[in-house]
Structure I
């Protein structure tokens, strides 16, 4: 798909994403099998498609809440300064929580979110991420469950954007600038 000054090259198909989401849901179902209510916390905005598909695959009693963070703005590089733009609506103390992230890159956002949520004393917490870019990690943090480990490319699609564009693509694609 071509845009003004870049193209999006296919990387992970919609079919591959669907299969991996289904497999991840099975692992989450097993881990939280004894829960009476799982709070699924999506990190907005990039995780909205992933969380939607994942929640539909869970065979558990779930509640959904969202945190919105910002560390990119319209840039391709993380500012490393994490801001909470929207906090959770509900309490998580002594509750089981699943944190759903679109991509773990430098690790700054996920590290900040984990520390914030741990301070609220959940009973159990699992972190799952659709994508992981370990080459880019600057903070020692990782998701408990990862959909796909990818190389260091700027990606869009399946909820992930570049300057608020391309979230609607049903697949994950790598951004390639035409003037490179």
Structure II
């Protein structure tokens, strides 16, 4: 190549262009490139943390696949337990049960009297003195049916008195109904 002769003015223009180009590149790097690179780096770190959290949640979900099904079954178990051991006395329900069973087994209930209650650690035992009349075998079926009710009921201190005829008897017993203290 041939020697190119540049004037001072041209060399000044080239030097100025290089100076302004370098200044422009420096400003671009300092004000745009570096801040955006930092934001990209921070956001990349946040995305990695979020991805780890998502993976952890997926592992937890896989660990407890049927958590909602388990919750439903536990609610059903709780409802069944409350029916067996309610948290209130529910005297009207108890009287309805005794009346229904007495009619079913042809036993005549002559008296139901509350006799007190006693608290134990997890439950309260509420006692009722019940007096009945009926056939000996019907009375046995009635007492058995009381014991088989969904609510926990027990018959205690049974006293039988001969009624004088076929197998007619009168009886008195303590019916213990239990309620949950929780």
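Derivation of every value follows stated rules applied to the coordinates shown; laboratory data play no part. These figures come from a predicted structure and were not determined experimentally. Cβ atoms are built from the backbone, for glycine too; each structure is taken alone.
Computed quantities for the displayed model
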{"item": "Which entry (I, II) yields the derived value 0.9 for distance in nm of label points 7 Å out along Cα→Cβ at positions 153 and 169", "result": "I"}
{"item": "Which of I, II yields 1.01 [Cα Rg over 2.2 N^0.38 Å, calculated]", "result": "I"}
{"item": "Structure from which -7000 was derived, helix-only ellipticity at 222 nm (-39500 (n - 2.57) for each DSSP H run of 4 or more, over all residues; to 500), options I, II", "result": "I"}
{"item": "Relative contact order in percent (Cα under 8 Å, 6 or more apart) - structure with the largest value, from I, II", "result": "I"}
{"item": "FRET efficiency 1/(1 + (r/R0)^6) of positions 9 and 137 (r between Cβ atoms, R0 = 25 Å, to 0.05) - highest-scoring structure of I, II", "result": "I"}
{"item": "Which of I, II yields 10.0 [mean count of other Cβ atoms within 10 Å over residues 41-48, calculated]", "result": "II"}
{"item": "Mean count of other Cβ atoms within 10 Å over residues 57-64 derived as 9.2 - corresponding label from I, II", "result": "II"}
